[in-house]
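Once you scroll down, you'll see the structures, which are given as structure tokens.
Derivation of every value follows stated rules applied to the coordinates shown; laboratory data play no part. Computed from a predicted structure; not experimentally measured. Cβ atoms are built from the backbone, for glycine too; each structure is taken alone.
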Structure I
Amino acid sequence: MNPYIDEDLAALGEHARRFATDRIAPGFLERDRTRVLDRALMRQMGEMGFIAPELPEQYGGQGMGCLAAGVIHEEIARADLSLSYINLLASLTGQILAEHARPDVAAHWLPRLTRGEALLAIALTEPRGGSDAANLRLKMTRDGDHYVIDGEKTSISAADQADATVLFARTGTVESGARGVSAILVPMDTPGVTTTRFDCHGQRAIGRGSIFFQNARVPASHLLGQEGQGFVQVMQGFDFSRALIGLQVLAVARVALEETWEYVAQREAFGKPLSAFQGVSHPLADYETQVEAARLLCLQTLWLKDKGLPHTAEAAMCKWWGPKLAYDTVHQCLLSFGHGGYDRGPMEQRLRDVLGFQIGDGTAQIMKTIIARGRAGRGSVPA
């Protein structure tokens, strides 16, 4: 019995798991090798209603709430964490557009997003640093009915595969800090926009890279929120994505544990199954306990969001604890498989995939600062 997942959500999760098992899991290793995102599979996910189901129906969503998005998200991630970035990016950018884009811009992009016909990235990190997210240098200058953009964003997920990106850029002075940052939606086919792709350790199907802007002109109608207020307005959406990331990586840990329990119960040493030895079973029991608790925290955070209640500190807990716990869990599972786990295959790929979330989308140190501010007060925990 899970207090956050009722019968309807449980049925939705089973529906998503069947799809993920049949359609996504078989290409898990191949997509890592080729680094190709399967657009046909993305469209199938859209047809099934698995992309951003929390968005309003007028934008192609189903108005199902954030818990529903989380239930689907973790089932896709069980099969392939890299591919589940489709869900993560869609929920994050979709929410931003639904709340802050002009109606005509939202009406153009969001139905394509939910149908799996468009992939939207989010471009925040710059070469000089990522954790100090409000201290941006990329410039955006108003010129009539357009904004002219110059600069570079780096370590951007799906940089070379996205159809558009939610870009954070400086419209005010550097001294104005977060109050001088605006957000705008930039179609990737805009003249002056180019990309590169990195050769990353994990999450290789979705990939990461840099986006370069050289005198790129974007219609002013694509501004998200008010000029100079984009950072403050739009960053609130990251609470949602941090809870989704927690579920995403913990789903990988859960499937790794399931496979490992089965393996150690069947594999024998000294006339006994490996599970009979406490040195094998107790570490797995430890991680089983922690993963279950962390998952409940993530579901609680989405429940709070659906209820319109504060959840910033809880979201930060999901983001720092989930990735570290998932990595440690999969590492233990890999060791339990011995030399078989060390071979190229599902377990070592999972280890590579979950590691990236200890770096991207907010480090553990930043998340703990957010938690401390929520408990002690922002004035008591300066930046």
Structure II
Amino acid sequence: MATLLNIQEPPRRAPQGFALFALGFRPFYLLASLFGALSIPLWALQFSGILSQPYLAGPLWHAHEMLFGFTLAVVVGFLFTAGQNWTGLPTPKGWKLALLAGLWLAARVLVLTPYGVAAAVANVAFPLAAAIALAIPFVKAQNKRNYFFVGLLALLALAAAFIHLSQLGLLAAHAWPGIRVALDVMLFILAVMGGRVIPMFTNNGVPGTNATRQPRVEKTALGAVLALLAVDVIGLQGWPVAAIAAVAFVAHAWRWALWQPWKTLRAPLVWVLQLAYAWVPVHLLLRGLGELGQVPSSAATHALTVGAVGGLIIGMMTRTARGHTGRPLRADRYETACYVLVLLSAVVRVAVPLVAPTLMLHAVMASAVLWSAGFGLYAIRYWPVLSRPRIDGRPG
């Protein structure tokens, strides 16, 4: 009998090189995670007086930077990456992507200086530039289903303009309504994207789960968020806002239950998204109670920003980074640790002050440490993933 030779090919080496600007998620995920980890120490430098006379300071800086710095970076990175898939046309990469990342970074630095006009220009220009960059492939491909993302980025630019014009004394209004509108826009973006991807990821990651979407629930959930945005734009307060928030709470809790979250506990890449989205109805419930004076308004804000935004961001940054770099869609112990740290940060920041108001300062400090640790660990773990080419040799 002839002997069959078992000839094995040598193992294929992963492509080498620098790929940080190969696709939108790469620089913006890295920058956002680094900024998320460093934002608390930066705030401490403000309070210590080391960063003297910043243009934005204290709570306004914190709120502005978590929205227009941290969250917007991830949203833009995600949309540039998804937009290429939706249209089949390229979104910014290479030097164009590097310029946009540089504009984002300049905006973060300038708000910590006395140069208010320059900071305002940079912070309004970034979402506008991102909107234009996203609009080009959408219009060419006639991808009308996603045009509204361009409008939302433009609305964020308007909110940023309102904040900065107020801060510069050029607008006879306080800056905080602009923050409120930006929070609503971010909530709507999360609600849309969560509804698109969480049921799909749940069914793909946990076969047999049967996560579903019901058209009436979807329309009510998204419509209620738009109604909240509308009343915040016109400045309504009190029971009308509480009534809308109550409807939104029921719709989003129902929506979440249809995704079968209790069946996902053995899949970290899935349960992190499910647990993060659970903070959306919690936020809406607290928003309504806050309008009635039953709880501090900061509880609702941090349920959204730390719980929903932070949790969905850390979950999506790991999943999409793995998928778009050719890696298995499986969370390891480092990624699971990131999930636990960020979601625990939300529990501490929201629940402890509600249950024990005297422990507010301790809760804020503990939450800050957990948050910084979670995103710092992501930045360390994913720097080589985001800066190197895909391991399968494909572009992106």
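For this structure, a couple of remarks:
- Label whose coordinates, when Kirkwood radius over Cα pairs in Å, for residues 115-338 alone is calculated, return 18.8 (choices I, II): II
- Read-out distance in nm of label points 7 Å out along Cα→Cβ at positions 195 and 227, computed value 2.8, structure in I, II: I
- Source structure of the calculated read-out (helix-only ellipticity at 222 nm (-39500 (n - 2.57) for each DSSP H run of 4 or more, over all residues; to 500), -15500) within I, II: I.
- For the structures shown (I, II), FRET efficiency 1/(1 + (r/R0)^6) of positions 291 and 347 (r between Cβ atoms, R0 = 25 Å, to 0.05) is largest in I.
- Here Cα extents along the principal axes in Å was derived from just one of the structures I, II, and that gives 90, 47, 46; the source is II.
- Origin of the derived value 1.00 (FRET efficiency 1/(1 + (r/R0)^6) of positions 83 and 139 (r between Cβ atoms, R0 = 41 Å, to 0.05); candidates I, II): II
- Given 2.5 for distance in nm of label points 7 Å out along Cα→Cβ at positions 43 and 219, calculated: source structure among I, II: I
- Source structure of the calculated read-out (mean count of other Cβ atoms within 10 Å over residues 235-242, 20.9) within I, II: I.
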